[in-house]
Structure P
């Protein structure tokens, strides 16, 4: 493969980085910065995406996973994130919490074929632990044993995460965002401490390099990327910032999906050496990312920080059939359940009655 790559670039440094990756050596921060200096439409960026795609497909046996996320409540969020539709000071949402019946219905909508790998239950930054644990109990009563239950909550204590683990939560999605403390009301040290608390409670950590906007520097993006890697995350991901109407940072617009694919590839190359790192995510889902190293896709219902609708399934959010179709079109051969069992991903499976 490296011989063929030499036909497209004479950049010996890049070829060395990619050859090392193909031999199992993840690039360091300096190498990641270098890979992001190339324009997204260049031959070099294409080679980076090709290498990440090849590595991740071989590591996962050309498998992908589908996650589900339900936003269980909406309020004016004290996190004040300038890229989020719920941020304090600019949100237009009226406070609302899903009833038990509404939550039951939304979770049930993910389970027709019992191929959901994991379910995230998402809250605002400030949340009621007892209400969240009730949501976990509802989810446990619905999802099959092959679906993992994860939390996507605000900054939390070690004791709170221990309670979640007792209730059946297996992992936590948490992020120290790019621009934390500048573009949010939250402190980077509190975000990282929450990630450490989750790990100390025996939970798995799922994180993301996000939200990437066009005005950010390569240095701050790469530094953010390595927070999860250095902590020992189980899954990594990459998300571009969506220009949500009304959010203060919408004025900067968005990076392209092609550039996002390049970021995804670099995240995958930087983290694939982590023993648990079989899957890499992307927000929002797109075909370019799925031939650039990503193999996680997310179906969404309820509140969504990138959407002005109170139920994202009626607007930006993808449903399970959308997710299966995109993975099929992206050439994956299998969908994995949470117990790692494989389902052949065929046209009949996706579209058959």
Structure Q
């Protein structure tokens, strides 16, 4: 009888464990839309205009992407938006026309397009009676500049040939999200639209939707939102990858830029980070192709489960005599035609974090 009871208890326990292993935990119930909008109205900075409109667009983005609309996530979104545009759907950029023309000339030079040919094209008369050059120098926002490029490409005989690769506008909207990112994550976009997806990025609803996706719609093990803010500027998992580079540098002695880029895609030779990792191949029991495949997971959470990641940190922790940080701010100097002074990803992340902390106090 004792053996039967013992056997039955074991079977019951195994069945319970199997049942637990076969079912994911129930997801947290989504907050009511009205409650999320009400909380946003409390958290938005006092000077924001059309607060109800901002609250509705942000709440819709959270709901469509099934993101947790708690105060921390809402404040993270508001902090990025305040830093990037001070809650302006299509922010103006001083001297944008001049900046754009200089960037056109630089890109044309790289493509070996004669300056004279670019001048002649831009001095052509457009549909509204002004030359494209006059219209270019008059633009005030990235949306206006992007629309002008569309007109140039459509209106000139060689417009697409000359200007298709010269458009310096790659980000837009209130969160300054990448147009390329929006194109890659357009599935599930909750709005219907008649123009292009690029046009949507320059709207409040589209800019917020894709900006929120870029900021929050990927899992991390970060100890603080500060590192997501850095990733927003430098690319997903840049802070995690920069910490890996720091650990790799400590173990190998190689001088590595903590930029979060672990591989050089398309390059004939491996980059410095990959070269340093290869020097540990024998010690970690990894061949060069294995190291390459694992480093290629730089934009995934699963990279943290690879042998190169765990092996490098095990060696680095042992050498330091303590666990090293698994996230550090990337050491990247920001480059953009719009930037006129030296700024870094760390500067950006810390500025956003200060706004985030103020929002959390509200």
Structure R
């Protein structure tokens, strides 16, 4: 995936556009719903959450609870999950120099799905709360899958191609195991399917609190190496000649991105295409340098998923559509577009 090293700075207009996207998504997520609440009153109620500020928002107790206890945690979780998946996708694409790479490339989705399935069929969790065993099992399964894929790829020659093939093999095996469990436990199929299709649902602030540390670590590590990823785009030999260690850098950023993606999947289920849609849209508009792409992926990724979640919970109201359906509806045509425009790099 070629990168123009000369276009390397995050300019103010792009940063402002990303921040505005987040603000618009947050306001929409907090105001739109069955209980419609005016945006100015929502903003005043949010101001009351800041220390030393006390204003009268005009909301009754029920509306205050809707804003601060129901919608706000869900919006924050959407921001964190979307930002993490988009940034992880951009990191995978840079590390593998493949525009079609996404955070699930090394088996994270299959591992998380199998872990969650094991927890659900054994009736040891319902997917909510910090200490619920469904998110914990999904997180463990995702990390286990990435570890096995990396070890298998390492045995196969340490190349990026062998690592990708190992990820495909591990994902296929784990998906087969999950299919067997689904067939053997048909009574749990509906609950497992709901998890697999993804959802941004909270039981308060526990899910955002669970994901936040992983998001911070992933963001700090990946942004630390954003310049190095630009250099890796010209090739490992050229990067080594400039004094970098391509294998070490690739390993570090992939571990960080995989950790963040595993944590995001553990609290939201399998939400597809975010790691492809957002980075490529940013490349088309703002350029391909990772010094621009990675920070903007955080902002636009969060905004995108909040708006996708808003669509999921309003388009069939009072019923709620799985958010994975919304992202797949948008992502599948976009994936075909990316495949068409990037076929030279693939072949």
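Please treat every number below as a calculation from the coordinates, not as lab data. Here the structure is a predicted model, which means the values were calculated and not measured. Cβ atoms are built from the backbone, for glycine too; each structure is taken alone.
If you work out mean count of other Cβ atoms within 10 Å over residues 105-112 for P, Q, R, which one comes out largest? Working shown, then result.
On the way: P: 17.4; Q: 12.5; R: 29.9.
Biggest value here belongs to R.
For relative contact order in percent (Cα under 8 Å, 6 or more apart), find whichever of P, Q, R sits highest and give me its label. Can you show the working numbers first?
Working: P: 23; Q: 17; R: 30.
Going through P, Q, R one by one, relative contact order in percent (Cα under 8 Å, 6 or more apart) peaks for structure R.
If helix-only ellipticity at 222 nm (-39500 (n - 2.57) for each DSSP H run of 4 or more, over all residues; to 500) comes out at -23000 when worked out from the coordinates, which of P, Q, R was used? Walk me through the numbers on the way to the answer.
Values: P: -11000; Q: -17500; R: -23000.
Matching structure: R.
State the single structure among P, Q, R that was used to calculate percent of Cα pairs over 16 Å apart, for residues 209-296 alone, giving 57.
Going through each structure in turn, the value belongs to Q.
When you work out percent of Cα pairs over 37 Å apart for each of the structures P, Q, R, which one comes out largest? Numbers along the way, then the final one.
Values: P: 14; Q: 36; R: 19.
When percent of Cα pairs over 37 Å apart is computed for each of P, Q, R, structure Q gives the biggest number.
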